[in-house]
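Structures are listed in the sections that come next.
Only the coordinates and a few stated rules stand behind these numbers; no lab work does. All values derive from a computational prediction rather than experimental measurement. Cβ atoms are built from the backbone, for glycine too; each structure is taken alone.
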Structure I
Amino acid sequence: SFRGRRVYKEVVTEYRVRTDLPFQIATLGATIGGNGSTYLSCAGQAVVYKLEPGKDYEALVGVRSRSSNDGEQALICMFGVIELVSLPGTSIVIPQKLTPAAPPQVVCKN
């Protein structure tokens, strides 16, 4: 029998965003199929960050499953923003997770 094998597709898009106002990122959620009619899903989320001019950031949004200690499928929901910090004099970039700055004003609706 054929089973889907961890299909991964990275979507890379660049946007310029204002830094004089809080930046909100939101999602309606994500769902992945399991065996047969089962599926796992992440709830919709929204977070607000204060971004600074001249810095580089990356948004991470995704979902994957893994086996838990008891053999059941466990869900990993990824959602947030990281700052890409360069080490001076090198080509090394270190991702640092940002802490949300404020509660979201509006959450996405279906």
Structure II
Amino acid sequence: LQIKLQENLGQLLNQVATWQPSIDATLLSDAIDTCVRHNLRRLKEEYLFKMDMIKLNWADQNLIRKFYELIPNDDVIQAAKQLWQIAADELRTKEKQEIFRQCIYLKRLPN
């Protein structure tokens, strides 16, 4: 019995050493392609978003420069700053509402 166990153990170790898992090359290639496409799409969306932000920031800076070129008095400057702050606060509020709306849609709250 001891000799038979030793033979079986030897065969098992030999088979384990030479065993290769079967990998479907097509499946692996498709999975890699899908991951790459997904990451490239995300990267493209991020790039386009940043380009839009740069364009909007440039437009904002031009409008502010043109405002100050009109040489407004202090009262007009203060009123404009208040309006700009109100507009910024409103945009932030809308952004938070959209985040909460999406979280409610996904049935989870943000961290």
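So here's what we get for this one:
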quantity	calculated
For 12.5 (mean count of other Cβ atoms within 10 Å over residues 37-44, calculated) the corresponding structure among I, II	I
Origin of the derived value 31.7, 105 (Rg and Dmax of the Cα atoms in Å; candidates I, II)	II
Read-out distance in nm of label points 7 Å out along Cα→Cβ at positions 53 and 101, computed value 2.2, structure in I, II	II
Distance in nm of label points 7 Å out along Cα→Cβ at positions 29 and 45 from the coordinates reads 2.8; which among I, II	II
For helix-only ellipticity at 222 nm (-39500 (n - 2.57) for each DSSP H run of 4 or more, over all residues; to 500) computed as 0, the structure of I, II it came from	I
